[in-house]
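J.: Multiple structures are listed underneath, in structure tokens.
None of the figures in this text is laboratory data; all of them are computed from the coordinates on show. Computed from a predicted structure; not experimentally measured. Cβ atoms are built from the backbone, for glycine too; each structure is taken alone.
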Structure P
Amino acid sequence: MQNLYNHDTVVPNKDSNLAKKEQVAQMFNNIAPTYDKVNRLLSVGIDIGWRKKAIKELEALKPQLLLDVATGTADMALLIHNQLKCKEIIGVDISNEMLSVGRKKIKEANLEEKIKIFNGDSEHLEFNSNTFDAVTVTFGVRNFENLNKGLTEIYRVLQPGGKLVVLEFSKPKTFGFKQIYSFYMNVFAPKVGSLFANNKEAYAYLNKSVKAFPEGKEFINILNEIGFTQTYFKKLSLGICTIYCGSK
């Protein structure tokens, strides 16, 4: 399956010979120790509210077995447990260092029986078809090396009647706020990344990947083409972030 979208080719380091997913894994391995702290700092904590709103889209479904793709440090998995009380949450991510941080948090919360996280590739999910009641992806679809392939795999592992919820950054369109956001992403975020994570490139990549990502109706059209139904999206915080949903 070929890469179809501009964001598929946006990589953390254009001079590297590694494939996108290998570069992304390496990048997250490097920033894992400071990832949660920098994330809270850059979003001023607003991302927690975004995550809770995304999870709310699953409340009516009451999923019991949920897959969290690009689970990272398990922030979303832990919030999902608190909000939905699923019987089991499985998380997958390509960064072992991020998973290591996540496992510590899960252990501290005494939730090792409820939340299990593994190294896994969104484009090759090692689960049977029609397995999960719901799938979530939080700030992760931009990092897919092949967006169509990753979303097709998610569709495959969802049960009929199951629901996908994606939370992803988007670009504000309101004049004035759009310019402030642009300065923030182009200048401030990379400087914070350099100062606290010693990795300016990772946060410069964040901006590049957001710019190239097919957002709004374009992303909904991609979901529709893959086979998702009842698709919709909700913009948050003047368009900084968007929730996308689709059912199987």
Structure Q
Amino acid sequence: MRTVFDIGMYDGADTQYYLDSGYRVIAVEANPFLVQRARERFSVHIADNRLVCINAAITADGAPAELTISADDLGSSSVLDSWVENKQPAGSVRVPGITMQKLLGDYGVPHFIKVDIEGADRWCVLALTPDTHPQYLSFEVRADFEELLQHAESIGFSRYKIINQLNFRELGHERRLFDRVRLGAVRLLGYGNPELIRRHGRFFVSGHSSGPAPWSSDGKWRSAKGVADQWRKAQASDPDNWRWYDVHAA
């Protein structure tokens, strides 16, 4: 059975998807409340050894960390104070730390690593080497995007997509006419943005799920240069873009 690392488990939406897809999951989550809830929800999978649920924050050196809790959204809690300062910080909790190298040593190189740890993705991505990178990788697009892209290319990744995490469309497809017409119809009926979005034969929860895994995600693959150029053009045309994007790498 192939393995997926779900780094930043949050409410378990992605973990559920990977389990449903037949993978063994190593899920890492810093927030102890979310871990306890997941251990209750997935108790059968844990007992079957299909899920390992680790309460820890990914850190550069494996040292314990202070997790600042966001009252706006538990998924926005972070070990980086600046990440939560505009999201109603509601105190902090000290949590164990773990390195990506430790996870890889304990559980081996997985088929896929999904990283979403609120500003700290770099500690996962930069720890990967030509010998330890998975076949597929996903991480958030932030200010260090091009640095992480260059590192991914240097260790063997050659194909990339940028995926809008509010509608799970590839950057070049995010304003497709079909989607805009359908969203307009929904709003005419008096509803807001849909929470459930159907992609690749199943529904994903917008804002809670990372959507289809890279091998099933929307759009075409590009080179590192191609996807960097695409991102620069998108940012130049919409510099105030606040939307949430992930990089898919293969």
Structure R
Amino acid sequence: MKGVILAGGTGSRLMPMTEVTNKHLLPVYDKPMIFHPIMFLVNSGIKDIVIVTGGESAGHFLRLLKNGEEFGLNTLVYAYQKGSGGIADALRLAKPFIGPGESMCVILGDNIFEYAMPGEVATFRRQEFGARVMLKDVDDPHRFGVATIDASGVLTKITEKPANPDSNLAVTGVYFYDSRVFSYISQAKPSARGELEITDINNRYMEKGELTCGAVEGWWSDAGTTDSLLRAANLAQNGGTSKVPRKSK
């Protein structure tokens, strides 16, 4: 399984801190933000990674991370995104790195988890095809894609940033896909805000009955706003990040 870290975007919600740098290079407690998703993947058992980034600070990732050897990576490559076209638009740039029939774990570069997910990696390998999303009960679901689950535990709908959420189950920034995801992205249409939405891709898998879900163990925070960046830093200070969980499936 390959790893994909999406670390592009303009970081507009973190201005003026992102005026001269990419938000994924900002510190989260004692490490640059980008270190956290890398260690998440490494501790999940994934050591071949592509980082999708963009903007004027793209070269700084290479200066900071080099070839990834210090993290124990086998392969670290980079892809450049022009502008900001949404999560699915960024993911499509990883296509040359993913071979036919290979699967991937995609993580948003500003998402920080207490625990890595080696058990979920193993679960998706057994699933063999389709997609899988990771859910977390949150107090502010309207900020995220929100999952609707029926009485039997089957995922039936994902709604992007709903005003009146059906549940408190947020879709976190970790996704598992088979290689067909690139075909679905190529067929996707921009949303009203002009972006290719990852929720549309997930719903495509759901329509085919090939989207499963799991629950995030431990805490989770995005770090894309000033408040969530502070929360992520405080959590990282008190509990570390992306540790190997106590039990793996």
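J.: Taking mean count of other Cβ atoms within 10 Å over residues 7-14 as the quantity of interest, name the structure among P, Q, R where it is greatest. Mind showing how you got there, number by number?
T.: Numbers: P: 17.4; Q: 23.4; R: 19.9.
By mean count of other Cβ atoms within 10 Å over residues 7-14, the leading structure of P, Q, R is Q.
J.: One of P, Q, R was used to compute Kirkwood radius over Cα pairs in Å, for residues 15-78 alone, and the result was 12.8. Which label is that? Don't skip to the end; give the middle numbers.
T.: On the way: P: 14.0; Q: 12.8; R: 12.3.
Corresponding structure: Q.
J.: Given a value of 22 for relative contact order in percent (Cα under 8 Å, 6 or more apart), calculated from one of P, Q, R, which structure does it belong to? Write out the running numbers ahead of the final one.
T.: Numbers: P: 22; Q: 18; R: 26.
Corresponding structure: P.
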